[in-house]
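Take a look at these structures.
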Structure P
Amino acid sequence: MTIQANGIRIHVQEAGDGDLALVFLHYWGGSSRTWQRVIDALPAGHRTIAYDHRGWGESDAPPDGYGIGDLAGDAQRVINGLGLQRYVLVGHSMGGKVAQYLAARRLEGLAGLVLVAPSPPVPMALSDEQRAQMVGAYDSRESIEGVLDHVLTARSLDVEAREQVIADSLRGVPQAKAAWPNVAMREDISELVKAIDVPVLVIAGEHDRVDSPETLRQSLLPCIAQARMEILPGTGHLSPLEAPGAVASLIERFVRELDK
């Protein structure tokens, strides 16, 4: 389905039912498909919503408007458009930073926040050369495979998952690819996220080379009072594809705890 959000169409995948919805926000380079194996591993009884950020997957790609606030605004329109009464935000990497921004708004109905290998709320310190390399990281199959093997994963993906990552990365529009390293990654929302007042679970990969457990301990956990962290052994940055069952189990346990 599609939902009109801030003048553009956002592609949304919805499944299941239940009083508590899980809203999934994907990483820079991914799509709603990134979450499918996690969703499939969850027990029955959950309503799940996964959508494509603007410029990725099947959503529209406006010429500009790719800051964290813009992406959070789209997420809020999806939530409002579906009439969600009670929900948990589940954000991965870039989607994790967007979820932090959105949760800081203290939206009605937000019950909790799950941050999977999230980008911290502070700016990431990169040189101009490193940012330029990131902008071009998804330009070709060869460059994507290099990033996939040497940066994003600690475990080998099966052929289907690997081809999905390549296809999703290639499909992103140039303005969306450039905006994360040059704009959104540089945004400092560390003071804003101190307003988050719901339980927060942080899921980190033991061998994450993008946002390591130590980075998250130093740059994320001190900013969010109710955050606790779980570490997935032998896992890199793409845990929704490297260890979907383990991610689903942690999400399910977190959701059960919310209802106690």
Structure Q
Amino acid sequence: MNDSRQPPSGRLRTDRPHSARVWNYLLGGKDSYPADAEAGETILRVFPDIAHIARDQRAFLARAVGFLTGEAGIRQFLDIGTGLPTADNTHEVAQTLAPESRIVYVDNDPLVLTHARALLTSTPEGACAYIDADVRDTAHILDEASRTLDLSRPVGLMMLGIMGQLPDEDDPWAVTARLVEALAPGSHLVLADGIDTSETLNAAIAAYNAQSASSYHLRSPARIADFFAGLEVVEPGVVLTAAWRPEPRQGERQSSPSPAVSGVGRKV
């Protein structure tokens, strides 16, 4: 496990909402502070269906990791923007199917770091490690990840809800491209983010950004599809999250798909 270059206790801000903790609140978790709950309630008042996005993304993670482990034969995962541990974490899904799978989690919230070290434990056959880093620090992430993962072999790069945390001026597409470029052919990018097609969601995110320590940036489906440039996109493509290879019951459950898209792309 990697220790942060700045002590986590020195960066823990409980007076301002943080995306990982707000997301945990929306999923019904208990690992949040009053400021996070307040931000979550603000979003829920404006856009009550925000919880659908959280649940759909978690279900997509399980389906995508199941695909990578099963059909694609991936045994290594780099999960950036881990968030607080909940059900069906990447290592749980992967190691249920292939106990020897190796997973590196990356996040920059001190509370996430504390919980990850305590809860994200590996099978004896595999490995789990945690990196405390900002997604933009790609060189550091890759250097630390190489202590656990063999980057000369295919890796599943998980980036769910993280690129929306970067504004356009930070060029999140270049950040993603740098990570993908460092991975071996046969690696897969798994990415999901909210889209700007709902006026009520746009208003809810604007309200969140006004009070949060960080900001979230909704984008058009086309701009999210740009993250997969140069990759072989796996069927059914970059689609609404609930529509990416849904379980039959899940497809029947939701009549109004949430405004978020997801996709999986293979590096050839």
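None of the figures in this text is laboratory data; all of them are computed from the coordinates on show. Small disclaimer: the values here were computed from a predicted structure and weren't measured. Cβ atoms are built from the backbone, for glycine too; each structure is taken alone.
The table below gives the values:
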| read-out | value |
| --- | --- |
| Label whose coordinates, when distance in nm of label points 7 Å out along Cα→Cβ at positions 133 and 237 is calculated, return 1.1 (choices P, Q) | P |
| Label whose coordinates, when FRET efficiency 1/(1 + (r/R0)^6) of positions 37 and 109 (r between Cβ atoms, R0 = 25 Å, to 0.05) is calculated, return 0.40 (choices P, Q) | P |
| Winner on FRET efficiency 1/(1 + (r/R0)^6) of positions 173 and 189 (r between Cβ atoms, R0 = 25 Å, to 0.05) once structures P, Q are ranked, highest first | Q |
